[in-house]
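Values in this text are rule-based calculations from the coordinates and carry no lab data. Everything numeric here is computed off the predicted structure, so don't read it as measured data. Cβ atoms are built from the backbone, for glycine too; each structure is taken alone.
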Structure 1
Amino acid sequence: MMSSSFNDREILIRHRETNVGSSDAVEPQDADYSHLPSLSDEIVHQILSRVSRSEYWKLYFLNKSYLDLLKSGELYKIRRENGLKEPSVYMLASGEPHWWTFDRHFRSFRKLPELPSDPCFVAGDKESLCAGTHLLVCGKEIEGVVIWRYELAMNRWYKGPSMINPRCLFASANCNDVAFVAGGIAMGTTLDVLDSAELYNPENKAWDSLPKMHKRRKLCSGCYMDNKFYVIGGQDEDGLDLTCGECFDINKNTWELIPDILKDAPISTSRSPPLLAVVNNELYSLEASSNQLKVYLKKTNLWKELGKVPVRADHSRGWGIAFKSLGDELLVIGGAWNSFAGHGMMICTCRPDPNGTEELQWRFLGTGRNRISHFILNCSVMLA
């Protein structure tokens, strides 16, 4: 009885799927389902929390109650309480005016609302990170450094909050509902290389200062592993490459230096920050000069080669490549070996064996959208 009652509504939803990027511009329509037995709000919320998050945008078209429920953020809180986390990918490719979000299998995608920034921000370099259900995009507008914040629940962009020490070319990582940043170049008049670090909490939309690192570093990378925030590589204030890393223990509120974690890394002043990702608490790197996937051996402080990746990371010295953790898989997005000249992107995932006993099995997930550039300007993964 219930499935037949929703036939008309399903037809409306499917008809509007082509306008997925503009869901906030469509008024939800209330329908009369008074002849159906009603469920308690608590049960309805529990049921909806178990629906794939990539399908939530359809609730915007059902009725105003569901619209209000989405905007309240209550569904995401219930998902966290039930241990339900679903990764989705937020991406901005070269030449694209809009951000896009994809489900973890890249079977469905939608365009985010237009980011209401000025032309300077649109054309300039940007850096992104996720914290809870917030996507933060850092860049520079005509009037100065700014952070734009996309809130998933509201499906809207908001300006701020700014970091305590605005920066670029910094390391970042997220853990549950908070995000860490460290190092980088100060976006002020002096352009100092920083040793400061901060934590962003989406609950109060604020940044908190953390203790300073042992080293000043820019062009560094961050990750979260062993319940610690790691900052690895980069360059110091003299432009010299750093082979050391350090990790922050939030329980002890201290940094620990890790000597020579990148001692075998190739030296190149124009390469990207280290391409790092953590899967199942194991640290992996994509070496841009050789296109080799490596795993970090914690006990010996060494790296082990696992095989080549199916994208050309060496074509732009590691720039324009997305190398991310996607749940229990590695995600790599970039130009394919036979298409690096601009024929489109390749999206692949794999579940690597950290012991190196099994050959890498890459799964091809398509090209995202037709004719999208393979050069990825920004890519972040949200777990919610």
Structure 2
Amino acid sequence: MVRRLVELGAARSPRVLAAFRSVPRHLATPGLSMAKAYDAEYAAVTKTDAEGVDISSVSAPRIQALQIEQAGIQPGMRVLEIGSGGVNAAYLAELVGERGHVVTMDIDRDVTRRAEDFLTATGHRNVTVLTADGELGTPDRAPYDRIVVTVQAADVPPAWVHQLKQGGRLVVPLRMRGMTRTVALVRDGERLVSDGLELCGFVPMQGAGENRVRLAVLHDTEGEEIALRLDGHPEPDPEALRAALHAPRAEAWSGVTLAGDESNEHLDLWLTTALDNLPLMAAKPAARQRGLVASASPIGVPTLVEGDSFAYRTVRRTEDPDRFELGAVGHGPQGKAVAQRLVEEIRTWDRSHRGHHAHIEIHPAGTPDDQLPAGRVIDRPHTRVTISWP
């Protein structure tokens, strides 16, 4: 597992590698094989809700390592983990050492009970496990040098900012217009400023901070479902878009290529920065196999919606077997024009932003526009999140 984490670039520092070598993570998932428990990419779901939504898991080692590297944890620090489970808390405990302390909390008593059992079995005594809503943090134990959030959050509640030391780091899987990135944020007064982000996936937050995406279903045949994931986007006309889906498709191609192992995560974040109505289209693999869509992803593909038409990002092979051309597939009366508009922004990214990372800032709700960086503004109940580009 540790060798694979190094190959993936998820774990880099000797202390993080040592922590991952020392924790017997299989004790947290007794029903799993050893191979699965130590698979760098495998997240073990431990609880689902009545609707079948995953609400608790032991995150994949790759994601845990990415977040821990982002946090930059040093011996003697006080760390708050929001979203428990035990394994990640053990890694954090290894890193802070005997002079440091970790508080791990979760709203679900089943989850914290498992964490307690795991930490007892592993002998990590410098961890306190609490059952409470992470939205409020733990004011009586603050301030913290680091706060690590292991559930998807759509907002940053004031408690997380106020319980973090000035200059301290908050690492959070932040959902921004449907797209989740684990963002490392440094406290600077009342604002948080990004210092790195990584693509990730986490179970949604519960409690006062719960803010789940909504679905607009475009195709509901069992096993072939296609839907738009809405996260503050304008309400679509599902009937018109369902009709568009089954109409002939139009294609537009950008001339911009990606290497076979090159991620499109920064491109997708640029697209949601530049375009107003860009939900994610999630589709089952069978929908692609039937030819209903050219791209399918459980996370979702950026999809530009304009009235009764839409277009989504896709790729096609080139003469070079290791390069793929970016383009768009459009559906509906204006499908061709919408696809071309999406392609224009792909070209803008390639021309002006490729190789750069987005800059994220989080300001308190009510901050005037003229005090925010230029770029996309996402308004949440507690904060104003900004995405800007160099």
Determine which structure produced the value 21.9 for mean count of other Cβ atoms within 10 Å over residues 241-248, calculated from the coordinates; the candidates are 1, 2.
1
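For structures 1, 2, calculate FRET efficiency 1/(1 + (r/R0)^6) of positions 217 and 345 (r between Cβ atoms, R0 = 30 Å, to 0.05) and state which one comes out highest.
Values: 1: 0.50; 2: 0.70.
Largest calculated value belongs to 2.
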With helix-only ellipticity at 222 nm (-39500 (n - 2.57) for each DSSP H run of 4 or more, over all residues; to 500) computed for every candidate in 1, 2, -3000 is reproduced by structure 1
One of 1, 2 was used to compute distance in nm of label points 7 Å out along Cα→Cβ at positions 161 and 177, and the result was 2.2. Which label is that?
2
